[in-house]
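Values in this text are rule-based calculations from the coordinates and carry no lab data. The structure presented is a predicted model; accordingly, all values stated were derived computationally and were not measured. Cβ atoms are built from the backbone, for glycine too; each structure is taken alone.
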Structure I
Amino acid sequence: MKNMNQTNQQILYYARLFLQSRGYNGFSYRDISQKLGIKNAAIHNYYPRKEDLVAALLEDSRKEIAANFSQVVESGGSAREQLQSYFDYTLRDFDEGRCICPPGSVIIYHEELPEKVQKQSLLLLDEILYWFSRVLKTGLEQGEFNFSGPVDARAELIVGTLIGSRQLATIKGRKTLAKSISLIKADLGWKD
């Protein structure tokens, strides 16, 4: 049983790595099986179709991000500290070869994706947007941020900027992502 769970975790690890570096259509079961030294059929035992694998991966990402958000909130950090932890996570993820964030890795194909992948992608994106909205609202109320307009619209702007800048950074380099984060901070009235 332990071996099966370990294999499943390895399948998810490589699927996430490929998804976030190549996009939805940029990898196959063969890519994963070659990394693990197993047959494609072994992956099909866990995930009969690619849509099953990617939907499970996006669901795992959502749960992981929700747990990380909860941990950051429970740590009692200020809104700025909470956002900084997300920015640090984003840069670390990029540095570890996962250049495209999970929602960004499927967003371009959204209309073509199987329904279960679309659903998980939207749930993940909604989780991220909800968290950003909460943090931005708290930051405004506590005087940590200074911006105009609706909090929800600002959250969408930030998330969209991060998704796009991560994709652009795959071509232009990490500096592009770091500059975008600096501009987001300036836009929020964040002074270091």
Structure II
Amino acid sequence: MCLLIFMSARMKSVLAVNGDSYSNSRHRDNGTIIRNGVIYRAQQTDMETCVLNWDGTMKIYNPEEMDTQKLIDSGAYQIWIFGPSLLDGNGKAKTTFRTWPYIEESHPRTAIGYYEPGHYCLLVVDGRQDNSRGMFLDEMAGLFEQLGCKAAYNLDGGHCSFMTLKDQVVNHPYKSEHKVEDGIFITEGV
């Protein structure tokens, strides 16, 4: 059974999706991790990093812009590393991405879009199944542009793409038994 269901129940979340690849070992320098304002890892990365601030704003940083202390000082609450970003600074779909070619291919996907502080769009796409091939990055970027997001960021996908509504998985993951160890949880007022 999906670990995301248990985490979602513990968090009393209304909606949850898998998060990023915080344990990404593809790179020697695998980035900064901040959860609930606490720095768990502060390393360089060659990937774009998505930052959610305490004030509800979301910004995506290129590797050369990353400064962990400045992020904390400016209110970093959560950081996700996987990427890439899907929209340019004007909310238009990108056609080239800062990632490796495999990630650009059609896969099951999870992504977060940003409208304004406190207003987000979570998207999960099934794939690697007869009835769903997944999405290419440029297709997902185009969808976030159509939805009117100002920014959008590709989270971990593939066998990790899960969405729960309360205590039920509502998508059709191609590996439903996979343990998802990180998530984004939407809860009612705390």
Original post:
In terms of Cα Rg over 2.2 N^0.38 Å, which of structures I, II is highest?
Top reply: I
Original post:
Can you say which of I, II returns 0.65 when FRET efficiency 1/(1 + (r/R0)^6) of positions 39 and 87 (r between Cβ atoms, R0 = 30 Å, to 0.05) is computed?
Top reply: II
Original post:
Can you tell which of I, II yields 13.5 when mean count of other Cβ atoms within 10 Å over residues 127-134 is derived from it?
Top reply: II
**OP:** Figure out for me which of the structures I, II the number 31 belongs to, where relative contact order in percent (Cα under 8 Å, 6 or more apart) was derived from the coordinates.
**Re:** II
**OP:** Identify the structure, out of I, II, from whose coordinates mean count of other Cβ atoms within 10 Å over residues 47-54 was calculated to give 17.5.
**Re:** I
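Given structures I, II, which gives the highest value for mean count of other Cβ atoms within 10 Å over residues 71-78?
II
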Subject >> Which of I, II yields -25500 [helix-only ellipticity at 222 nm (-39500 (n - 2.57) for each DSSP H run of 4 or more, over all residues; to 500), calculated] >> reply: I
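Starting from the value 21, 59, 19, 1: which structure in I, II was P(r) over Cα pairs in 10 Å bins from 0, in percent, for residues 15-78 alone calculated from?
Value 21, 59, 19, 1 for P(r) over Cα pairs in 10 Å bins from 0, in percent, for residues 15-78 alone corresponds to II out of I, II.
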